[in-house]
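Listed after this line are the structures, all set down as structure tokens.
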Structure I
Amino acid sequence: MIKEFKDFAIKGNVIDLAVGVVIGAAFGKIINSLIEDVITPLILQPALKAAQLTNLQDLKMFGSVKYGMFISAVINFLLVAWVLFLIIKGVNAAKRREALKTPVPAPSVPRQEELLAEIRDLLREQKK
């Protein structure tokens, strides 16, 4: 059982997944900072000034319902989704460009198929 666990834990897929999670968490912090500290204030500053607020989360309804926090969460989600979409679109475009640069080798025909094709051609000639 220990050998099986060791094989499972050290497989490349598990390690790749762990690295992906760690990198994803760090990248998530970068994206959240970009959204919360740069993009959201730039977009919402005029609207907040018009409502005489300093923070979107301060919007309340009926005294205690903080609908501003909900609006802020929705805006943050949409901005994060948009930024990730743009990043993935760029990565996919780079992959396509790279794929076009690398020549695709011609598929090699197995020797058996070559021999069968020769036999077929010889049989066709004999029938004529």
Structure II
Amino acid sequence: MHITSTAISLNVADVEASAAFAAWLGFTEAMAADGFVSLEHPSAGVNVVFLRTGLSTFKPAEIAGNAGQGTLLAFVVDDLDAEFARIAASGARVVTPPETEPWGERYCQFADPNGLVWQLVQWVTPPA
């Protein structure tokens, strides 16, 4: 198998709100229709797709509920503290301010208007 691109698709109540939040991270619209938007990023290597909950075209119908609890979108960045300051200053809801795990994962988290958690990660030398 040769995979030519990757996307993650998430059902949300308000497609436009999650798309607007993703713009703070540099995502732009690749395509859109009623209840659907596909976002791309020049360096992320993955498209993020939002589908409005309840779309009749969603298959299989039995799993057509909201993405949400436990959904985390994580992106590795070069300068976590600068990105945190920029996004927080834009008005994003901060879930977790920057902190560093013992194994060297420095991260912060924001929640978009649909409750999806967007995590930024920077790998650093573990604290001594």
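Derivation of every value follows stated rules applied to the coordinates shown; laboratory data play no part. Note that this is a predicted model, so its numbers are computed, not measured. Cβ atoms are built from the backbone, for glycine too; each structure is taken alone.
Below, the figures for the structure above:
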{"quantity": "Structure responsible for -25000, with helix-only ellipticity at 222 nm (-39500 (n - 2.57) for each DSSP H run of 4 or more, over all residues; to 500) calculated and labels I, II on offer", "calculated": "I"}
{"quantity": "Rg/Rh (Cα atoms, Kirkwood Rh) from the coordinates reads 1.00; which among I, II", "calculated": "II"}
{"quantity": "Value 0.25, calculated as FRET efficiency 1/(1 + (r/R0)^6) of positions 66 and 106 (r between Cβ atoms, R0 = 25 Å, to 0.05), assigned to which of I, II", "calculated": "II"}
{"quantity": "For distance in nm of label points 7 Å out along Cα→Cβ at positions 10 and 26 computed as 2.5, the structure of I, II it came from", "calculated": "I"}
{"quantity": "When distance in nm of label points 7 Å out along Cα→Cβ at positions 34 and 114 is computed for each of I, II, the largest belongs to", "calculated": "I"}
{"quantity": "Read-out distance in nm of label points 7 Å out along Cα→Cβ at positions 18 and 42, computed value 3.9, structure in I, II", "calculated": "I"}
{"quantity": "With relative contact order in percent (Cα under 8 Å, 6 or more apart) derived as 23, matching label from I, II", "calculated": "II"}
